[in-house]
Structure 1
Amino acid sequence: MVWIAVLLAVLGAFFLAFGAQRQGSAVKADTGGLALSSNGLFRLLRNPRWVFGLLLLCMGMAMNAIALVSAPLTVVQPIGAIALVITTIVNAKDQGLSINRATVVAISACVTGSALFVVLAVNVTQENHQVSASDELTIVLLLALAVGLFGTLALMFKHRVSAFIYILGAGVLFGFVAVLTRIIGKHLLDPNGLGLLNVQWYTVVAIVAAGGLGSWFVQSAYSGGPPDLVIAGLTVIDPIVGIAIGIAILGELRPDVHAVMAIAMGTAASLAIVGVIALSRHHPEVTKRKKDARKAAGRLS
């Protein structure tokens, strides 16, 4: 069953990569690099390229959701890093850009850090088949804080929020969504036969709110950055948040873990996050936008 979950996660990564690239190019064409508005979102609903990207993303997320229910979170989540490499290559060809050395180094740091974090996490975590009601409520309350924090930032600093902040928020929110997806899936498959009656209403509200705000953040990030940067944030921050919740709240940490292992995991996570930050600063599409902005400012002055 685990290998089927891994295969689904790999296929899901391909769908997510191509879906992100399609949507990213559609959003940039519509907004011209400006902040995405509610009217702009309604226009995108009539854009065939954006809708096709949405279908690909939905298929990818559905495969990932099935994989999450079928295998441990620490095995499935990080496989999405494959999408980063695919999206970078596809977007570079689509935009006619050459991938510079800084981008290669940044992507290598993202993938290496994520992969190392997962390998270490697999060795220190254990499957927890039962999630208590108090643990589930704790996760929902923490998610409510995250939604409130990032939602406030988006409202108060709408035109000053960088693509990296949108990506950070989306990664955190979708990390919680992945955990709650797995919890809901376990409830539905509970042998007590109650099915939907096992699912708490506040968990459903929380996952819908987080998924909605996270999706808005992703679309806003597309307008201010390349799609591979968006995928980098999601495939790095998302699994780190998910695994951290599994360890800290769901009791997936083995009792015999050495302190050196915890330090190594922190180092791997830091390497991956530094890679995302570097990608947000040195990606060829980002540097091209900065040069164009400086030229435009020079002409105006």
Structure 2
Amino acid sequence: MKLLVVGSVAFDAIETPFGKTDKILGGAATYITLASSVLKVPSGIVSVVGGDFPEADLKMLADRGVNIEGIEVVKDGKTFFWSGKYHNDLNSRDTLVTEVNVLENFDPKIPESMQDADILLLGNLHPGVQLSVLEKMNSRPKLVILDTMNFWMDSAWDILMQMIAKTDVITINDEEARQLSGEYSLVKAAKKIHELGPKYVIIKKGEHGALLFHDGKIFAIPALPLEDVFDPTGAGDTFAGGFASYLAKKEEFDFETMKSALIVGSAMASFTVEKFGTEKLQEITEADMIARIKSFKDLTTFEVEV
């Protein structure tokens, strides 16, 4: 199955207690498709970059099997740039710089080669842009996965509601789930979000794992305890990429398959945080991924005699 990803391809500059970087490769669509390339799932990006974006990075994505026909290059424009500094716990951060640049007037163009994508993953962008992508598809993909954030809940509520109503799977963190639903209990929050449209609700809890809700059923997974966590940037996007790519490989969208996909997504995200930016994702192989999933199995499998 083909995976079409709509989201940012960007520059990040990151500072954590373990070091700092200058401008490096980032962006939601970048993390997502690098994750899909590890699982050898055909994917394509719809995004926009400036003339300052390195040809070498585009080539790297293409060499990994990512269709880059949908990445528009605005020669006289500048690529989206974000800079942030993480606190000691790595769960909180301060945004130092946000330069929207070419992303401000982003008008997604879907190449013909990706019009038949089976799964559409809409990265964290303005919900109006996300909705326009869905409307530009020749036919509705078999599965629509949506990522969003509290900023859009504050600034674009009405159109966000329209987008959520057309979504099969929504993935947000616990704070966003509470804001979206008005409920503090995540179980109640998921129920309210279901009523907005999505059949599946994924609530991410950072270092505490993730929850999957569907039709009254709940599945919970932990995050893998790691000795070294250098940079959490892109972990949520990598999670979404691993999740969607597993579904594409299995060609099944039921609750049991999504439970496994959740584990694959969490395992993939555990690699991302071990180095700055996309560096670790560019190094790992499918064999590394399988070994990491076995670690998850050892962590969570047990038998209890009652």
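What follows is calculated from the coordinates using simple rules that are stated; it is not laboratory data. Keep in mind that what you see is a predicted model, and the values were worked out from it rather than measured. Cβ atoms are built from the backbone, for glycine too; each structure is taken alone.
Brief remarks follow.
- Which of 1, 2 yields -11500 [helix-only ellipticity at 222 nm (-39500 (n - 2.57) for each DSSP H run of 4 or more, over all residues; to 500), calculated]: 2
- Source structure of the calculated read-out (relative contact order in percent (Cα under 8 Å, 6 or more apart), 30) within 1, 2: 1.
- Among 1, 2, structure where distance in nm of label points 7 Å out along Cα→Cβ at positions 121 and 137 as derived comes to 1.4: 2
- Source structure (of 1, 2) for FRET efficiency 1/(1 + (r/R0)^6) of positions 9 and 97 (r between Cβ atoms, R0 = 30 Å, to 0.05), computed value 0.95: 2
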